[in-house]
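So, here's a batch of structures to check.
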Structure P
Amino acid sequence: MIALMGAAGNVGSKVASRLLDRGEEIRVLEHGRSLRSLEERGAHVVKGDAREVGTLRELLAGADAAFILLPDDLADPHFVATRSAMSEAIAAALAERPTRHVVALSAAGADREDMTGPPAGLREYERRLSALADVDILVLRPASYMDYLLMSIPLIQAQRINGSAIEGDRRIPMIATADVAREAAERLARRDFTGHTAKLLLGPEDVSMREATTALGARLGMPELPYVEFPPDDMKAAFVAAGMSDEAASQLVDMQLGLNEGRPFDGVRRTAESATPTRLDEFLNGALAGATTEGGGSR
């Protein structure tokens, strides 16, 4: 039995699907969004709160391996405290009911003391996991997700621009969540790691936001789509207008500004071990197949 958190999310849903495709027995935590489609495919579903140790005990009961993460609720007004409570509950549940092999999803830079934004919370999460004995833990630290570029489509459609607080020409590693899920699912199935280890996943290439915007525009029928560097206050206001809490919006802006200062990739070099196969063009071709935008609308 493999237990999974985050099975409704970008990475966790793909991990669950891959494991089911392999014929693995899985148990998933329904925390908010419905997991009916996974249940219909044979997954066992535990419903509850990821901040509650009792819920996590039920999820982990009898599991040979587990996939853990901190689910994001960007509308949560207590974004930071909620993530801290989750990491505390996860560590407590694993200490009480050790699951021998654990793959923990984190992020590149979570091991750095100078990180800001959500990765700073992941540093606390990793520290709590590192204190666990009798558990073999593999921490995956992926780069920026290509999938998050798709969140800009409403802005692009409405205003025919793309933008963020990230410097337009700063090239950063980007990775497809499908590649992260592939690594996680393979390691959960093989259980071929011991001790406490971490692995960077940096995608196949570094991409700037200006380059990514050009690639998005080409697939949305706007080959001249511009990228705009928004002031931090304007970026935060845009996030809040999109439904994020004030605290979550601040965290994301801090993360973008950290990228401008070279965090978390300063000094990081891609290797054969940290590279993954899906390039940005391939990802966008799959995600936006047939997508066009004309006259401000989409079809």
Structure Q
Amino acid sequence: MRKRLTKKQKKENIIGYAFIAPQLIGFVLFVAFPLVFSLYLCFAQWNMIDMPEFVGFMNFKAIFQDRIFWKSIGNTFIYIAIVVPLTLFSSLSLAILTNRKLPMMKFFRAAFFLPMVTSTVAIAMVWAFIYQADGGVLNSVLAVFGIKNPPNWLQDSQFARLAVSVVSIWLKVGYYYIIFDAGLKNIPKELYEAADIDGASVWRKIWKITVPMLSSVMFFVTVMLFIDVFNMFNEVFIMTSGGPDYSTYTLSMYIYFYAFEQFDMGRAAVASWVLFALVGIVTVIQFKIKKRLVYE
């Protein structure tokens, strides 16, 4: 049988519930309710003004028959193939190179992290100027080296996706560099000293000590990078607006277009749940292979 609470215990419970009430209310209003409502909107048509109208699977049919929707998914996976490995390699390389006592090392660490605390919109506008076809910094430098017809970086579908990927990598490297740098400091120095006694080369120590000991950190970085790339929006929107010919269009831009430009919240909700499903599937796959690749 349940033990009856004393007045003091009831008072303590009320105080406890009062403390968690703001967080609980916030969760219901800004997480639980929007989640359930977006699921309902997948089967409704709503322009954010009139009452939602139930339309069944019409939104799903419209989405899955849309060429641009599939192209945005394809672009997203292309970004993943470019941005994830290059960001992982660049941030880890920087962490290894700066993991020593050298002059001005604190300045370099701050400089690497600076893009993460700078406005993405401002950075994207600066890079758009760098990539500008006429008078842009990059093409001006290429002209100095004798390249007479440099690419039109942001207006050519062959180069636009690569140009945006470079900016995305540059934005993300600093943050993951800090994570790898912290991970390197947790590796016991005795392992490297033993390897030095055995005559191991630098590359041997990196491959046999650094990489295995950082495998859990690398797994975390990889998962976060996948989520970051799935949500790519700011740099693409500012630099190319998804063009040319939707070659840089992402799934996040597709959701934004139908939600806030077409005011078709039904399509936007379906696309959002597709994005959620893709992120969930990829994350589950990563956790499935974690046991094989991560050294505990």
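Numbers below:
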{"item": "Answer label among P, Q for the case where FRET efficiency 1/(1 + (r/R0)^6) of positions 16 and 216 (r between Cβ atoms, R0 = 25 Å, to 0.05), calculated from the coordinates, equals 0.35", "result": "P"}
{"item": "Distance in nm of label points 7 Å out along Cα→Cβ at positions 64 and 96 from the coordinates reads 4.5; which among P, Q", "result": "Q"}
{"item": "Structure from which -12000 was derived, helix-only ellipticity at 222 nm (-39500 (n - 2.57) for each DSSP H run of 4 or more, over all residues; to 500), options P, Q", "result": "P"}
{"item": "Origin of the derived value 39, 35, 19 (semi-axes √(5λ) of the Cα gyration tensor in Å; candidates P, Q)", "result": "Q"}
{"item": "Label whose coordinates, when relative contact order in percent (Cα under 8 Å, 6 or more apart) is calculated, return 27 (choices P, Q)", "result": "Q"}
{"item": "Which of P, Q yields 4.2 [distance in nm of label points 7 Å out along Cα→Cβ at positions 32 and 248, calculated]", "result": "Q"}
{"item": "Which entry (P, Q) yields the derived value 1.5 for distance in nm of label points 7 Å out along Cα→Cβ at positions 8 and 184", "result": "P"}
{"item": "Given 4, 17, 25, 21, 15, 10, 5, 2, 0 for P(r) over Cα pairs in 5 Å bins from 0, in percent, for residues 168-223 alone, calculated: source structure among P, Q", "result": "Q"}
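No value in this document is a laboratory result; all are computed from the given coordinates. Worth saying up front: this structure is predicted, and the values here are computed from it rather than measured. Cβ atoms are built from the backbone, for glycine too; each structure is taken alone.
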